[in-house]
1. Work out which structure the value 3.6 belongs to, where distance in nm of label points 7 Å out along Cα→Cβ at positions 69 and 101 was derived from one of 1, 2.
2. Computing helix-only ellipticity at 222 nm (-39500 (n - 2.57) for each DSSP H run of 4 or more, over all residues; to 500) gives -4500 for which of 1, 2?
3. Thinking of 1, 2, which structure, once relative contact order in percent (Cα under 8 Å, 6 or more apart) is computed, gives back 17?
Structure 1
Amino acid sequence: MDDERHSILYVLTSSLTTLYNPSIMLTSIRNFRPEDIEALVHLYNRYIEETTITFDIAPHTVEHRQAHWLSHYHATGRHRLIVAECDEKVVGYASSSQFRVKAAYDTSVETSIYMDMSFRAKGIGTQLYTALFQALDEEDVHRAYAGITMPNDVSVAIHQKFGFKQVGLFKEVGRKFRKYWDVAWFEKEIGRV
């Protein structure tokens, strides 16, 4: 009997230690809110200025993003913006955006995921994409696409983890930092076929 109580106490103590461990950040995955724009612009601008992950070359302003995002992303529908928050700090986002402007493309979306560089490799990106694809499964979306500047093993890995398959490679399609870059295109089947 003492062994059984000791085991139960050990399990409870271990669980409480994990739950209340101050080194573990509480992650909240939620829909985008207008007050997130400033943090998200700052996060994305680092990718513009420091990487080839995006082919934007000039940093965005809060006003520019606000005008576009508030009209494009919604809590329901095909075009979503899902935010990750740790300890009340916005640390990443995943989005599904219009793939092309012609109406026949409406059931296809382009997905992206961006993380605060100090919060990468902590499983938060997986949480973001899980939430995004669960939401898209309920919508009239047939395919998701992702363009990945090569090389980018981390982005390729998370997309493959979610069932994306490479369907094409555009050679030297973009020029940034005085160099031409290839972009691999990945595709994923979504929801109802």
Structure 2
Amino acid sequence: MKNIFRGVLILLSLSSVSCQWIGSTSPSWKVNKKLYNKAEAAETEVVVSIWDQKAWLLDAEGMVILKTDVSTGVPGKDTPVGKHKVLEKMKQKRSNRYGKYVDIKTRKPVVEKSWLHEGPVPAGSVYEGTEMPYWMRLTWSGVGVHVGDFKKRTRASFGCIRVHEDAQPLIFGKTLVGTGVTVFEKSLLEKMAEKESFGWGLNY
């Protein structure tokens, strides 16, 4: 009985560290609060791995301040790899490309996916872009980093990088227009593991 009880305690402690049960499809994130508080926004950078579906916020020494699950573009709408810089920052942003048509009076959806709609705007409706909070633009063609819904390790966007709703405001708070954001195709897990130090009481 003691061994069974000990096993249950271990599982409970693991779930409290990750804030997710093992096998969960919900995205997760971690932050080193000490490094986060010390970091200067002018000296940080962001790296993203499409293979891992993760992003890391790094300080001036290249140490990991925060890591989070992300969702990049689906095949055919791939997130562009390479070196980018934050071109624009907005706490509140709506897409001018992806959204829905809603009734002017009731605000109820008339057409759920406006980008699939052909013909004129439905009578009595108006376009409402999808919300993209804590927007950080990477390209002038519409790719950016922002809060968004997604399942863990699932590419779901049309090119943008969707981030956990609790993690993206922290990344937003420690970056500036001009901050470097590098997107890699390859895995970065092993490399980043050498730069991580979260420990007990610093996660989530």
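1. Values: 1: 2.3; 2: 3.6.
The correct label is 2.
2. Values: 1: -11000; 2: -4500.
Structure of origin is 2.
3. Details: 1: 17; 2: 31.
Going through each structure in turn, the value belongs to 1.
Here, each number is a calculation from the coordinates, and none is a lab measurement. Keep in mind it's a predicted model, so treat the numbers as computed, not measured. Cβ atoms are built from the backbone, for glycine too; each structure is taken alone.
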